[in-house]
Structure I
Amino acid sequence: MSSLNLLKNRRDVVKTIWGAAMAGAAGFPIMGHSATSLTNPLFGLGVASGEPHPQGFTLWTRLHSPQTVAPFSAIVPVSWEVAKDEQFKSVVQSGVALAEATWGHSVHVDLNGLESSRTYWYRFTAEGQRSAVGKTRTTPAANSSEPLKFVIASCQRWDQGHFAAWHHVAQEAPDLILFLGDYIYEYGPIQGRVRMHEGGRVVSLQNYRDRYAQYKSDPALQAAHAVAPWMCTWDDHEVDDDYAGTVGADLQPEFQNQRNAAYQAYWENMPFPMSKRPNIHAANVSFDLYRRTPWGNLAQIHFLDDRQYRDQQVCPRPNKAGSNVVKVVDCPAVNVPARTLLGFEQEQWLYKGWDTHRPWNLLAQQTLMAQMRWSDPAAADGGSFWTDGWDGYPASRARLLKSIQDKQVKGVVCLGGDVHAHFVTDLKANFDDVRSAVVATEFCGSSISSFGMDNNALQKSAAFNPHIKYARSDQRGYISFTLTHKSLEARIMALKNVNDPQSAIDVARVFTVDPKQPGAVEKS
């Protein structure tokens, strides 16, 4: 067949699909199916929005119905609507997207031309079925002083607890949700857990798609996605525990293929714009994840990626890569100046982009940034440390903090997750000197559900880490923030019982930060 005929056929297919989608949007059956011909809703994974800006945002859904009588087509038209009201009496934009099997039947719709600082509602229609309604918003215009209510969350392991925390996030209805990694976990099922992972250990593209589908079936998570726009970064479990760059912790020979599949599935299942869609035909699939988002004239939000470009962890266990806990004296390689957690290109991007005009710089990344010694650093062995976090890359951390000092950047607040514990810390130029200047403030949120480390051991380490103002590893939850030009207020949220899907939640502590004076102050 000639290239001209191929092009004509493609145009005919798209024209037919577009017409069918318009019929579906008008309430008529689509592609031969009635609204009741499928045994499961196509929109069973919910809806989401993300990457907001003053003129728009990205809408997301993914068609998924494993119990349908017959699989749906390789290309399915999905109509979408955006309205100023929840009843959709004032629809401002609408159109059709194509959900393709190549991309897991995911839908990513990039919106522009909307009003800044405004709430919108959205929904999808396909195969005669209609999705739930989602709520989202645009960010403020550049000259706006609008405050920001946001939440940070991370680490939601399905088999270690319920996602009750997301119910409370949905009730708060923040302006923005920042998810800081470990959206899924790759492990197989473990008997005796509060609920079970489906399938075996995740390694293939279909494995990842199925695991995301299981997690996204949770009603509390769906509610949180549907209440506000999300901005996300990943950690390791979206791919494999403790991976670094292109190396798996178990030195798997096929790890590159596994990472490629994981990166594709991550884009398919998160509300990222089409511009972020990875090139799946590359031998080494990459994902351009670090980016910035301003919030009016109040804050600049910087998102980092500390997995894709990092050097491998130092001093691993025998015949392994990945993390370890070692004595400083036994691991001199940790202090090699050239070691980097972010990669030098991302480091330079961050240092050049600090905002010296807005009062706040929010640094959204994956893990605890403050130094954490598990034994006395004044001892002859230098104390013990964990190699997977920033402690395993002290020169990289020092460069980052020095860049804040050199540019005299105000209002830097580091936001993290990963370690399954709530932390509030002072980020210092020299962590071993109690008189050293405080450079920035850190809030590291605990997990939505993942098990925490031993809290007694954590409390015993407090004497070795005087810059840590709060640390609790026996709390599951998130941190909720209110940001204005004059202050940041952080509420540490802790679930009563992670095994209860309807668990109540407490405000464990409240801290405030002054943009002109780094360091958190506990509020009485």
Structure II
Amino acid sequence: MESYDVVIVGYGPTGCMLALKLGCCGRRVLVLERQEAGYPLPRAAHLDDEVCRMLQGVGIPPTALPDVIEPYEDFYEWRAADGEPLLRLDWRGRGPSGWNVSNFFHQPALEARLHELVTKTGNVTVRRGHRAVSLLNGPDDVTVEVIADSAAYKVCGRYPVGVDGANSLVRQWTGTAMDEAGYFSDWLVVDLVPEAALAIEPPALQICDPRRPTTLAPAGPGRRRWEFMRRFDEDPAAFGTASTAWELLRPWGVTQRNASLARHAMYTFQARWAQEWRSGRLLLADDAAHQMPPFAGQGMCSGLRDAMNLYWKLDLVLGGADDTLLDTYGPERSGHVRDFISFSMELGDLICATDPEAVRTRDARMKAAAAAGSQPPPRPLPRLGPGLHTGQECAGTLAPQGVVQRQDAKGLLDDVIGPGGALIGSAAALAGVTGAQRGELAALGTRVVAFSETPRAGTVVDADGTHTSWLAGYGAQAVLVRPDFYAFGAVTADLTAPDLVEQYLACLRSPRGGSQPTPERSATGHGDL
């Protein structure tokens, strides 16, 4: 019987990323995907700056994919039924992770590029048209029964991961229940390839018309998306047809003479999450663990965060770290994703309002705020739930990526020092970290990066002030950042760098003593600073 470190069930973007990251760590991975070929139609269309940093880390930043990813440099406008603006959000510029806050992309093309990288690792086997149908738990691994072309076979995996969608079979195997937030709404999603650019300004619009809430957005280079909410008096079967799609598009000047229909599908937007993300050796991620309405554009982004949180913990456990390290995965990610689910529902409640009185109240309030030049403050980024971090104010928050300079290079932090974990801060704050601690951090792929005023050996200059400003906001002199870009903890007046490092290493060491990692191979080829 074939044996693997990890068996991934499902091969969407999250399954691709998880397989790629584990493959770069040297882990033997099997992917089972029931579909015979990659799904050719778009689904998700929005990426944020954090996901762009993930792509940067595997060697395909947005700048390398101009035919796949389109950075958004414009406003996102909400309009009332009368066409008057309700809200005008500025989506221009870069976010804390160093890339554009909003980006629109073509999902099949991105999955194809990720798959190319997966095949190059040499450690990942992808089997399409192979369906996992049952499992048997053992003391050291799990036996998975697979069917392909009516033939059955079995494989062993130390850790199976279910990334097999909203109707996940792996989730059924775990026995966990789903918490339902009670949000259900049917929308017809339509993807188009127009013959010429459409004159829609701004390109991202939200029409808050109670007669037909509608979303317009780019969908990657040369593509557009419309989403139309189904009214309760409309037949779902008739509403989901191509003829309905063309009928709803006609008021926008879009017809079969000037555009082609790439996809039309009706979805029931819902909000729910798994109560448990781990059961013994079984783990869940992406839609198998959570679903949310699309109004915040964070569905696929959240699944990719699952992969980033999970891969380095699995790698450490496979290398000898205590298995309980995986217990931090679910609580951390569940707390984080539920924040985005709540935000998506809040937006949906505003967008989908159909009660006349509620709509009048909403419009009057938002128009008054718009006329006064008032804008809602930026929503704070969610923080991880309880898990592998110190609990300090900055712990569990997303660490930024700014521009740094060393003697021979200048650019975004990960491009200069290489992707992975990092202990970054002032030279004075890091001076007490011992040689032994530095060696253990290096074995984990974690760089020690000291800031200096001018470039010199072993240090970098915080060229745009991103990192020093972020540290100052927390009253910290240094921060230890995990491989998934989230802060483990900070050096403060109450916690020295050696003590912070020791806390981190103690969480990751093998119970037999000493760290047992397999350092991740950088897809971009950068070494330590």
Structure III
Amino acid sequence: MSILQEPLNKSLEADVAIIGGGIVGACIARELSQYKVETVLIEKYELNAGQSRGTLGLTYWGGLGEVGSSILKSVIAPGSPLYDPESIRLRLQEKGYYMWFQRLLELDIDYKFVKNLIIATNEEELKLLDNMHKLSFEIGPFYMDHRYIERDEILEIEPAVTKDVIRGLVDSGRLTFRAFPPEMTYALVENAQQNGVEIVEDAEVTGITHNGGAQVIHTRRGDIKANFVVNAAGRFADEIARMGGHCDWKIELFKCPLIVMDKSLPRINNFTMLPPIPGRPLVLSPTNEGNTFVVAGLYTKVYDRHDLSTDRESINYAINEAHRISPSITHQGIIRSFGGLRAVNNRNPEENIIEFAPDNPKFLNCAIRLPGMAQAPGVADYVLDRLGNHGLEMVKKSDFNPYRTKIPRFRELSDFYRRQLIEKDPRYGHVVCRCETITEGEICEAIRRGARSVDSVKMRCRAGMGRCQGGFCGPRVVSILARELGIPEEQIRQKEEGTFVVPYRSKELSLRSQ
């Protein structure tokens, strides 16, 4: 039995149980940890396993980020209004955007500001660029925060852009910031844990029943009793909603490929870039770590909630479209590709659902439309307000600690601080992942903070995120996980249940084949 599949070793009871360990659930847990409220966060697989992992990590409100997002409406929600001043989503996105800055500093999360740039490379796209400029007036006056930028200025700032560029629109005021989405989620959860929140992973919810006024959440690891339940289950939110009460909506999923390019290529550095073509999403976004993210292709409706696959046709389309904007992007530079899922509710695809079940006044559904990263702190604040209005007593803790420190990043330190770190823990002197210069000390610290699989180590400290994608360091990471967790290597998983990296030892496999 895997370490994460073991039954709960104690009876768990809570004032609030949050179902879903993505960015929204993590934000809610962290906000609740400020109060004298017993809170448990329940995750089906492992933290950060869903949409929060497969996103660009761009947090924005207004500006060209919102204008570009509006282009997607012709695919995901055709016929929806471009701007609704009464939208809860937009209000929470604005609030969340500004709330993030304090949290980034408190939780020691690396981030950088980046401007959005929409470029035209031919006469047809020039007309579309002007249309987007006009579109921003329809969306709302507070989005008018950009200017035209000419070819020479674009090429001076971004030499990797195609020489065919003619003109562009660029943010001139309000900025998007980018951070690594898994780090944002883990930072929130780590701080919530520091302040008393219980985390239960690998605990798929199988049902919810009532017992003496309390709600009992049945999971495959045991039962958890709670007064209030917050459903932040992302792509599974409608399934959980039906367990908790009446539900008149469903989650619909749309997928497009996300491609990670090798950091050795000439890359876009200063802008998140996209063309002005409605209905054909394409985004080139630099990461803080030196890679370029390519997101391209029509958002395709999918019916399998686990479908993260890509295909040759979609990858070819994405690379060919990206190559038009930045010629250095070719098939040879791909180091990773996967399908990114975006969830919307079918009752109102442009809006969030944050409401109590009509027949269960202590079961709060929280189904968030993208961009979820930007909204998350605002959503958490809104959820706490709703819980308080429905009877949850919230008294501030006098000893709440809002600070968390990130895992030391050996590759970013000066030689002086590297020597200090090695003197404190010699494991920091052993480089395990050569592509990203990740040490054994960083991997062990990731495990101490909750990593239980190869992927969760990777997302916490980047071991295996380089050119070879774990081809060199993967076996060593498995060995370190087994040693630190005190379990056989055969129990180490790539990610969720059933994804064992080493199902058998060589001798055992040989005997089985005879």
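The numbers here are math on the coordinates, done by the rules we state, and not lab data. Quick caveat: nothing in here was measured; it's all calculated off a predicted structure. Cβ atoms are built from the backbone, for glycine too; each structure is taken alone.
Compare distance in nm of label points 7 Å out along Cα→Cβ at positions 248 and 472 across structures I, II, III and report the one with the greatest value.
Biggest value here belongs to III.
If you rank structures I, II, III by distance in nm of label points 7 Å out along Cα→Cβ at positions 208 and 416, which sits at the top with the largest value? Mind dumping the intermediate values first?
Details: I: 2.5; II: 4.2; III: 5.4.
Top value of distance in nm of label points 7 Å out along Cα→Cβ at positions 208 and 416 goes to structure III.
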